[in-house]
Structure P
Amino acid sequence: MLTPYEELEFLADYIPDEGEAIVVMRQDGELRCEPVQQDDFRAGIDDAELYGRLVQANERLNAQGSVPLWTAAFVLMLTGIVLYRWLGLGWGEWYLLPAVGLLALFACFHWIRSRQSQLFDAEVRPMLIRESMVRQVSIYGLIAGIRQHAEFRTLLDELVRWEPARDRESRGL
């Protein structure tokens, strides 16, 4: 009788080619190998059209930050001019500008999030639902595929906040 380690060494001769997967399990006292079929989306998104749509959605979500960032920078500059030039404050009150800057960045962050959420709800979410129905993939399978691509970070942030189960109940899907 072979030890489990010796059995594994014996099975090593039958391991499939690179990129294929097997499961080793004990059944009736013997080790058995069975091939495992991986999910299509777990390894990433291979469909060029779907990938392009996801890239476009992610970039549109990223673009929602440009107006708030420029506005915050402009407001911060004007605040500095008002504080130090017109109100006559000097270097002794240097801490006021970073304090106003933190408030401006906080407001900017919330404005960006609001704009991204509006775009996601109005355009991106319906596109994702439509694409998942066309490709007959669950929303969670699509999220798993998106998760494998670091470049979709902004889109993934919105997907994490979305509750597809609740959305289906409200729409009667």
Structure Q
Amino acid sequence: MGKGKFILVENQLISLTSINLHQAEQLISIIEHLYKCGIIHRDIRPQNLMFDETGNHLKLIDFGFATTLENNENTKELGIEGVVLYAGLKFLELYLQAIHNAAIIRTYKYERTFDLTCALNVIIAAASYEFWFVIKEKNKNYNGLLNLIDNLSDFETIKNRIKVLF
């Protein structure tokens, strides 16, 4: 095996599970810095966002799919890499159209603002996760229904329990 230079960081970063306003602003600031440097990360997702041990400073990791733009470039056609789940609507429409037509799209013209849309989608998803977590913890009926689903024996029990929600 070849030897390389690596930085090993153990137990120093904490995974993103939810996000508050300050952290969302930090994410937008990170994307702004990349934008000004002409860098498109192309893999903005919760798994690539970490906090320091204090939970105060957000870090973006894994630049394996990152690319750079020249000053006069606003798009760059590249092979599709990274997770598509948090991509913008334009990208997802193209991707879904290709799947629907049984076509294979290999490239996409990544916009300079591609990461900003992904960041917004990560923020919305993380904020929604927190919303559902609070609902699960505070709403006994909802929590009870989730437990019934986890231990599903019959649908009649669930139908009867849903009645209390209305």
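Each value in this text was obtained by applying a stated rule to the coordinates, not by laboratory testing. As the structure is a computational prediction, the values presented were derived from the model and not from experiment. Cβ atoms are built from the backbone, for glycine too; each structure is taken alone.
Comparing Rg/Rh (Cα atoms, Kirkwood Rh), for residues 36-91 alone across structures P, Q, the highest figure comes from P.
For the read-out distance in nm of label points 7 Å out along Cα→Cβ at positions 68 and 108, a value of 2.3 was computed from one structure; give its label from P, Q.
Working: P: 1.1; Q: 2.3.
Considering all the candidates, the number was obtained from Q.
Given structures P, Q, which gives the highest value for distance in nm of label points 7 Å out along Cα→Cβ at positions 52 and 132?
Q
Identify the structure, out of P, Q, from whose coordinates distance in nm of label points 7 Å out along Cα→Cβ at positions 12 and 124 was calculated to give 3.5.
Details: P: 4.6; Q: 3.5.
Traced to structure Q.
Here helix-only ellipticity at 222 nm (-39500 (n - 2.57) for each DSSP H run of 4 or more, over all residues; to 500) has been calculated and equals -18500, so which of P, Q was it run on? Working through the options, I get structure P. Kindly point out which one of P, Q the value 1.34 was derived from, the read-out being Cα Rg over 2.2 N^0.38 Å. Going label by label, the one that fits is Q.
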